[in-house]
Structure I
Amino acid sequence: MGLSIQLRKSDQVVMCFFGDGAANQGAFHEALNMSSIWELPVVYVCENNQYGISMSVQRSMRVARISERAAAYGMPGRTVDGNDLLAVYEAAQEAVERARSGGGPTLVENVTYRWKGHSKSDQDLYRTQEEIEAWKEKCPILRFRAYLVGKGIASEAELDGIEERAAQVIEEAVEFAMRSPEPSWETLSQGVYA
């Protein structure tokens, strides 16, 4: 896609999202290398939630930050607090502007955390409850809510209203899905791009 954008001289940018576990796979390194060589307009966004399935990032890499790997491919790498909405926005905006101006790809690592296991079958025995609770204190939604209220951008009542409306929309979507018929075998692959 990045090559297509470049050849068409479009101002589009590819945003490629992946987790920390993917940063240990060959496809990650191949993608960074090729996009750097061709100076493609790509922003690689890594959601570093500290664990690739049940493997701690600290035990699976020699470097301290995934963003450090960008240097091997001659591109900028930046690590930000993934629970700080404004820091993530700023890093993404800077990377997109760089890509649009012909500067090539950027790797942005958002350091965050997942509060639950990797999947329903994950018993989550590799972390302590104290670690999980400490990260819950850094909840990005609660942090941004406090920012909005603290800056006078929104009131608690306004934000409560937004939350209630969002819950209503979700409930309606779930009800719609539950009432809808199962798709036919013939239509299962429609709209899937892989």
Structure II
Amino acid sequence: MPFSEYPAAMVFYKMGRAGLLEGLPENVDMASAWELVAISDREKAKGFQDKFGIKLTSKFRHVPESYARLLAKIGYCHMLVALDPQDFRPICLPYILGRPNPSYVVGGSMNDFPATDGMGYVLRTVCFGTDDRLMLMAEIRLFANNGTPIYHVVVGDVSGRDKVAAMHEKLGPDAIVEEPSALGDNHLAPTAWPLPFWQSA
């Protein structure tokens, strides 16, 4: 049978906010609340079954930590397109390298979003904070033209007025820089402000 006709499902997790943005301790695992979702083309699946007379089945492995590390790697590399490694403290890096509970820095939105036609993926830089301290985040959507979930990674932070000013200059106009309150109910917005993470750092 032609590979192009096989209607394989794409599997993703729907996630709530990263634990850090909720003001939670690092050892609180948010992944237990993630939902496994499969996105498939029902018309293609029906056409396949009618043509080949084969009942379709799918089998998935539940690997939330691996999936979160994948997103953390994408977010970290996205930030390094504009910044040098020494420009910020890489909060997500220990989780990429194997620290338990990457849900502390990886999260997303539980909402459904329409497909973005013509977009294979979407990557955005979002920052929030003050003139003295800035949180650097990546917003990620894989296979955006298929109505997939939207994620975020808390990539790093910057301390010091001069460093924050330099960060604004390097990131340029494409980065979204907001006061935390301006982010409203967005999945990128911290629910605890000021962040307990900064108070304990």
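Only the coordinates and a few stated rules stand behind these numbers; no lab work does. Quantities reported herein were computed from a predicted structural model and do not represent experimental measurements. Cβ atoms are built from the backbone, for glycine too; each structure is taken alone.
Brief remarks on what is shown
- Of the structures I, II, the one that -13000 was derived from, the read-out being helix-only ellipticity at 222 nm (-39500 (n - 2.57) for each DSSP H run of 4 or more, over all residues; to 500): I
- For 1.7 (distance in nm of label points 7 Å out along Cα→Cβ at positions 119 and 151, calculated) the corresponding structure among I, II: II
- FRET efficiency 1/(1 + (r/R0)^6) of positions 7 and 55 (r between Cβ atoms, R0 = 25 Å, to 0.05) - structure with the largest value, from I, II: II
- Origin of the derived value 11.5 (mean count of other Cβ atoms within 10 Å over residues 47-54; candidates I, II): II
- Origin of the value 1.23, where Cα Rg over 2.2 N^0.38 Å was derived from one of I, II: I
- Value 0.05, calculated as FRET efficiency 1/(1 + (r/R0)^6) of positions 103 and 175 (r between Cβ atoms, R0 = 30 Å, to 0.05), assigned to which of I, II: I
- Which of I, II leads on mean count of other Cβ atoms within 10 Å over residues 87-94, largest value: II
- Source structure (of I, II) for relative contact order in percent (Cα under 8 Å, 6 or more apart), computed value 25: II
- Computed 0.40 for FRET efficiency 1/(1 + (r/R0)^6) of positions 71 and 167 (r between Cβ atoms, R0 = 41 Å, to 0.05) - originating structure among I, II: I
- FRET efficiency 1/(1 + (r/R0)^6) of positions 31 and 159 (r between Cβ atoms, R0 = 41 Å, to 0.05) - highest-scoring structure of I, II: II
- For distance in nm of label points 7 Å out along Cα→Cβ at positions 79 and 183 computed as 1.3, the structure of I, II it came from: II
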